[in-house]
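Given below, in the form of C-alpha cells, are the structures.
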Structure 1
Amino acid sequence: MSVQDNFKARLSDILIASSPRSGTTWLKALVFTLLNRNPENPKSNHVMFAANPHEYVPFLEIQLYAKNRIPNLDVMPSPRLLATHIPYSSLPESAKDSGCRIVYISRDIKDIFVSLWHFVNEVRRDMKKAISLKEAFESYCNGVSVYRPIWDHQLGYLKASVARPQCVVFLRYEEMMEDPVSEVKRLSEFLGCPFSEDEEKGGGWRRL
C-alpha cells in the first residue's frame with residue numbers, strides 16, 4: 001500500500017484507528033472537538049456540525065493515499081489528525097516508532113457485523129443483489145475482511161495499548177455510551193488537553 005511505503009508520522013500526530021462500523025465517525029468528531037475546544041466560547045466547539053467529520057479527519061488509506069497517490073502531508077500543521085482502518089501490525093513503521101498517539105475504538109463484534117451487513121447492502125443496492133444474512137455471517141466468521149478478521153484487529157491494538165499505554169489508548173464504544181464523563185476525561189488526558197478545573201465545575205464536557 002502507498003500509505004505504508006510513504007507515510008512518515010510525526011511525534012505530534014494523532015491517529016484515530018478502528019475497524020469499519022465501530023463508531024469511527026463519532027470518535028473523529030469527538031477528538032477534533034476536544035483538541036479545538038474554546039472554554040471561553042463554548043458555542044464555537046460545534047464547528048463539526050457544519051461539515052462531515054471525514055473532511056477534518058481524513059483516512060490515510062481511503063482518502064489521502066488512495067489509488068497509490070502520494071500526498072504532501074508536510075504542509076499540514078501539527079498536530080495532524082488522521083484516521084485509519086489498518087491493523088496495528090500493518091501500520092507504517094513510523095506510526096509505531098515515532099511516539100505519535102493512537103486512539104483506537106472497539107465495539108461489540110455482533111454489533112459491528114450487523115452494522116456492516118446493512119452498510120454493504122446499502123452500497124450495493126444499485127449494483128448487485130443483496131447479500132443474505134446467512135452468507136454475510138459465514139464470511140464474517142471465516143474472517144473475510146479487507147482489514148483482517150475483526151478479532152485480530154481488536155486484539156492487535158489492545159496488546160499495543162498494554163505495551164505502550166503512553167502512545168496507544170484502547171476505547172470501547174459501549175463504555176463510552178455508558179459512562180461518557182469518565183471516558184471523555186480519560187481521552188482528553190491522553191490527548192494532552194485535559195479539562196481545566198473551571199471546565200469540570202461548569203460541566204464543559206456536556207457542551208462538546
Structure 2
Amino acid sequence: MKYKIFFLIKYVLTKNIAILINGSRYFHNYRHTSNILAFYSALKQNGYEDTEILIVSYEDITKDPRNIYDKIYFNPKKHFEKIDIIPFNLTINNILNVLYCKNSKIYDLDETSNVFIYMCGHGGEGYIKLCNREYLLYPDIKKAIMYICKRVGKVLFINDTCQAESIFDGLYQIDNLYLVASSERNEPSISTQNCSNIGPSLIDNFPYKFLEIIDNC
C-alpha cells in the first residue's frame with residue numbers, strides 16, 4: 001500500500017498546484033506543522049516552486065517563545081529547512097474559499113491543471129476541527145472537493161486526521177479524484193518522535209513514514 005501512495009504523490013508532483021492545510025494551532029500541536037513541512041519538502045525535492053505551493057496554517061510555530069530552535073524538527077536529530085509561514089486566518093469560510101479556488105495562487109486553475117491537497121489536524125466522524133473553535137463538516141468538504149474536481153484535471157486528496165476516512169463518503173465515484181486517508185473510521189491518527197528539549201510530539205506517523213519512503217527511493 002505504501003508504494004501505491006508514493007506513486008500517486010509522484011504522479012501529482014509533476015503537475016501544478018499543492019495545497020497544504022494545517023487545521024490546528026498552539027505549540028502542543030507542533031507535529032501538525034511538521035506534517036505540512038514533510039510534504040512541502042517532498043514537493044520541493046520533486047521540482048515544485050514556492051509559487052505552486054499554498055501553505056494554509058494559523059501560525060508559525062518557530063516563533064513561539066516555547067520553541068528553543070528556529071527550525072522545525074521531525075525527529076530529535078533532523079529538522080526541515082526553515083521557511084517563513086505566513087499566518088492564515090483559519091475559519092470555515094476561508095478554508096472553503098481556498099478549496100473553491102478563491103486565492104491568488106489557484107484562481108486560474110483549469111482542466112489542464114492537477115491539484116494535490118493535504119489536510120492535517122484534529123478530526124472525528126465526518127468533520128475536521130479548525131483551531132478547536134469551528135468544525136468543517138463533511139457535506140461542505142464534499143461540495144468543495146466535487147467543485148475542484150470539476151474544474152481541474154486530477155486531484156489527489158490526503159486527509160491526515162483521526163477517523164480521516166469518514167469524510168470521503170460520496171467521493172469515491174469521482175473518476176479524477178484519488179483519495180488517501182491516514183486512518184479508518186473509529187481509528188486514531190498516531191503521532192511519533194519525541195524530543196525532551198521541545199516537549200510535544202514532533203510529527204504524525206503518516207507523514208513520517210512518507211518521508212522514509214521518499215528518502216529510500
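Read-outs: derived from the displayed coordinates by stated rules, not from any lab. Bear in mind the structure is a predicted one, so any value in this text is a computation, not a measurement. Cβ atoms are built from the backbone, for glycine too; each structure is taken alone.
One of 1, 2 was used to compute Cα Rg over 2.2 N^0.38 Å, and the result was 0.95. Which label is that?
That value comes from structure 2.
With FRET efficiency 1/(1 + (r/R0)^6) of positions 18 and 74 (r between Cβ atoms, R0 = 30 Å, to 0.05) coming out at 0.70, pick the structure among 1, 2 it was computed from.
Going through each structure in turn, the value belongs to 1.
Hey, semi-axes √(5λ) of the Cα gyration tensor in Å, for residues 154-193 alone derived from one of 1, 2 reads 18, 14, 5; which structure?
Derived from the structure labelled 1.
When distance in nm of label points 7 Å out along Cα→Cβ at positions 82 and 130 is calculated, the result is 3.1; to which of the structures 1, 2 does this value belong?
Source structure: 2.
Given a value of 12.5, 37 for Rg and Dmax of the Cα atoms in Å, for residues 106-161 alone, point me to the structure among 1, 2 it was derived from.
Checking each candidate, the match is 2.
With helix-only ellipticity at 222 nm (-39500 (n - 2.57) for each DSSP H run of 4 or more, over all residues; to 500) coming out at -9000, pick the structure among 1, 2 it was computed from.
Source structure for this number: 2.
When relative contact order in percent (Cα under 8 Å, 6 or more apart) is calculated, the result is 30; to which of the structures 1, 2 does this value belong?
Label of the originating structure: 1.
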